[in-house]
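The data blocks that follow each hold one structure.
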Structure I
Amino acid sequence: MLAAILYDSRTHTTEKAAAFIAEGVQRAGLQPACFHIDEADAEYIEKADLIILGSPTYMASVTAKMKTWLEEKGSKLDLAYKVGGAFATEQYIHGGGENAIREMLTFMMVQGMMTYSGGKAYGKPIIHLGPVGMSQDIGSFRDLFVAYGERMGKLAAWLA
């Protein structure tokens with residue numbers, strides 16, 4: 001089973017978070033691939049069973065580049081019936097990471113995807129909508145992102 005983790009990243013922080021998620025997805029037995037949205041492999045994405053989107057938070061939302069990608073390129077992909085999730089990075093506490101995640105999850109639902117986070121089903125760490133990590137010390141959020149990737153991978157494998 002394939003998993004595609006797509007992200008925008010200005011300072012490589014969101015890229016690092018994507019790599020942490022990929023580690024968790026791999027633990028669940030899926031084959032993950034991470035793509036900056038500028039280099040997204042449409043063929044791989046359409047073959048993937050699991051799609052996870054990530055964005056830095058800018059103005060309490062996704063970046064303009066992510067918004068443009070969602071509207072212009074992402075909307076042309078066949079994503080219906082795939083499992084989807086989202087994550088964000090932010091520069092300061094309450095910087096809008098959950099708003100960014102909601103925007104990406106809304107896009108996924110409009111595309112006919114099944115969105116998931118694990119919620120409280122796995123216990124702690126409880127991840128309501130998706131994980132958010134602080135840019136200044138993204139390494140300290142590694143375990144959170146790995147756990148999220150593993151949970152998402154387990155669900156995708158269970159549904160297959």
Structure II
Amino acid sequence: MTIITRDLTRSFGKKEVLTGVDLDLGPGIHGLLGRNGVGKSTLLSIIGGQMKPTAGTIEVFGEQPFDNARVMDNTCLTGVDTAYPGSWSAKNVLKGASLRYPSWDQAFADELAGDFNLDLATTYSKLSRGQRAMVAIVVGLASRTELLLLDEP
């Protein structure tokens with residue numbers, strides 16, 4: 001299994017966002033559907049190693065993901081609401097991603113940016129929501145990580 005959670009819980013103060021989540025996910029494509037505010041992004045952040053659960057257990061590639069370089073180097077978490085620096089051009093967002101992911105495929109990133117007709121000179125803050133989604137998809141796919149987590153692609 002790639003991802004295993006048992007009784008995973010995450011609270012923010014007194015507000016419980018995730019309660020008792022059990023998952024067993026192996027290779028393949030999986031979708032996470034739910035209403036706004038039910039904890040989808042929180043779950044992805046925990047899987048991606050960017051947030052600790054309040055309770056329960058999680059393993060990604062057989063290891064605890066939080067702040068774990070091996071897991072995080074093989075996992076890309078990105079999406080339309082990823083907080084890339086607003087002053088960076090789309091080109092610099094991709095450059096930053098190329099430095100972040102050891103398996104980065106620059107030729108593929110260039111191909112996708114061309115296919116999407118992405119204006120790489122525009123600052124991230126001036127991109128439309130759809131263009132930000134395209135940047136996220138390019139980052140995710142060109143990262144060539146073993147685990148790709150797209151949050152609202």
Structure III
Amino acid sequence: MRERKAARLLVISPSQEVLLFRFVHKDGALAGRNYWATPGGGLEHAETFQAAAIRELREETGIQVDTVKGPVAERQFSMLLPSGETVLALEQYFVVHAPNQVLSRADWTVEEAEVMADHHWWSAQELRSTEETVWPEALVEMLVDAGIFKSATHPS
């Protein structure tokens with residue numbers, strides 16, 4: 001199985017909310033799937049995870065930074081791509097503190113514009129109580145471990 005390395009971003013607003021995009025697949029192998037996920041994407045040829053994180057952040061949000069914090073988490077799992085290919089996804093997660101909640105779609109690819117239907121800045125409470133599908137599954141714990149969200153058992 002082919003490996004697909006990807007950098008994912010935990011973009012944090014000044015009010016400590018995390019940015020997620022809503023993905024709605026209408027075509028291909030993922031048709032009918034609807035979920036929320038962090039910004040990010042696959043590494044380009046010879047690109048590092050950190051460089052991909054900085055590039056993906058700019059492309060998907062318009063936010064430009066010189067550095068990202070992390071990786072604060074890593075995941076490895078089998079993933080179905082829209083093309084129908086199953087790959088071994090190797091993801092690293094990086095934290096970026098956004099100066100505000102203003103986003104730009106100016107550098108979105110055609111594919112991103114087709115599937116990225118919405119965005120929302122999620123609070124810890126919203127993520128803990130939502131019935132929506134959110135990827136990664138352990139996002140709240142990841143954000144607690146990274147020092148962004150407070151633990152539910154120690155909310156103060």
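The table that follows gives values for the structure above.
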item	result
Structure (I, II, III) behind the derived value 1.01 of Cα Rg over 2.2 N^0.38 Å	III
FRET efficiency 1/(1 + (r/R0)^6) of positions 24 and 88 (r between Cβ atoms, R0 = 25 Å, to 0.05) - structure with the largest value, from I, II, III	I
Which of I, II, III yields -9500 [helix-only ellipticity at 222 nm (-39500 (n - 2.57) for each DSSP H run of 4 or more, over all residues; to 500), calculated]	II
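Read-outs: derived from the displayed coordinates by stated rules, not from any lab. Computed from a predicted model, the values in this text were never measured in an experiment. Cβ atoms are built from the backbone, for glycine too; each structure is taken alone.
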